[in-house]
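Presented below are the structures under discussion, each in the form of structure tokens.
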Structure I
Amino acid sequence: MKEIIKTVESIAKTISPYYEIVEFRNQYTLIVPVERIVDLMIELRDNPETSFDMLIDVTAIDWLDKKENRFEVVYFLYSNKHKARLRVKVPVPDNENPICPTMVNVWQSANWYERETYDMYGIRFEGHPDLRRFYMPEDFLDPETGEPLYPLRKDFPLMGIPGSLPLPPYPERDGEVK
């Protein structure tokens, strides 16, 4: 694994001077700026020394208290040839309108992963062929503002949406269970 990480670092260095590799318990994370993510992913996939041929998952992290880069898109890659895993994190700069380039042209499996991430976090994937809600209905909106709601954002109301379906009874909260 150490050899492949040296190659990953060399690739990252040639694509962007701003990168970071973090190792924790023999798991590696590459952090790169959003502007260079497509070039990096193509090189990680096509370079025979890395051969990250599988996109395992795409998700996001919401750092609600951060003033900049509130959201990070996280890609999980796997190389069948080298039996190696790599996590790639991309800080998304715009907190109000988070946008990241799509990876559908690199891995077709990104299609549904990106739709799910958009539906849950509201991160738009620029260039995605069919970016629409995945789990939630298209009209899943805040009744007061009309803005779309994204359930995995940390500012999503924990007690539900006022004016929507009532929550089921919660006996522990209401003091009915002793």
Structure II
Amino acid sequence: MIRLQVIDDEPAILKAIQRLLRQEDWQVDTFSDPQDALQALTGASYNLILCDLRMPQLDGITYLQFARQRQPGAMRLLFSGHGDRESLVQAINQAQVQRFISKPWDDYELLETLRSCLQLQQLQMEQQRLLLQVQQQQDQLQRQQQALQEMQRRHPQLFSLTRAEDGSILLEEHPG
């Protein structure tokens, strides 16, 4: 199940987001205290973290930096009614924030942003899985090539290795 963490010091914002996301099949954990949200990062795995920029206890950029260390695979989004350029650059550079959402937000745009970020995360996970699969296949191929070379070295009179035009390896037997 997809799991989201939302942090904002304003309870009305948290309730509005919960209401909006109720239509999705996502588990949404909301926190008004960033310290509680940090503790939750150790016990739960989140696909996406949406955090307010300005909170009294801890600013959103610092929070998302901690979140990045604890859950590097989670998508990180920042939202605020105070979007100055310096804060945005800092958020992108230090916390590697994927998106910035302005308050007040448009419900449709927020949902589409969350969906696209989650889709991007799924694609990144699939890419990692495929890269691992390719690496494993390359390792297996290398071991097989080494075994064939060793066999050819030990028994040169039995066969020779020839590479076909399509890249495959042909074993040619020598009559004994």
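Quick notes
- Computed 2.5 for distance in nm of label points 7 Å out along Cα→Cβ at positions 78 and 102 - originating structure among I, II: I
- Given 6.5 for distance in nm of label points 7 Å out along Cα→Cβ at positions 22 and 150, calculated: source structure among I, II: II
- helix-only ellipticity at 222 nm (-39500 (n - 2.57) for each DSSP H run of 4 or more, over all residues; to 500) derived as -6500 - corresponding label from I, II: I
- With Cα extents along the principal axes in Å derived as 86, 32, 29, matching label from I, II: II
- Comparison of I, II - label where mean count of other Cβ atoms within 10 Å over residues 38-45 is highest: I
- Origin of the value 1.00, where FRET efficiency 1/(1 + (r/R0)^6) of positions 6 and 110 (r between Cβ atoms, R0 = 25 Å, to 0.05) was derived from one of I, II: II
- Test item: mean count of other Cβ atoms within 10 Å over residues 118-125 calculated as 12.9, pick one of I, II: II
Read the figures in this text as sums done on the coordinates, not as results from a lab. Quick caveat, the model's predicted, so the values are computed rather than measured. Cβ atoms are built from the backbone, for glycine too; each structure is taken alone.
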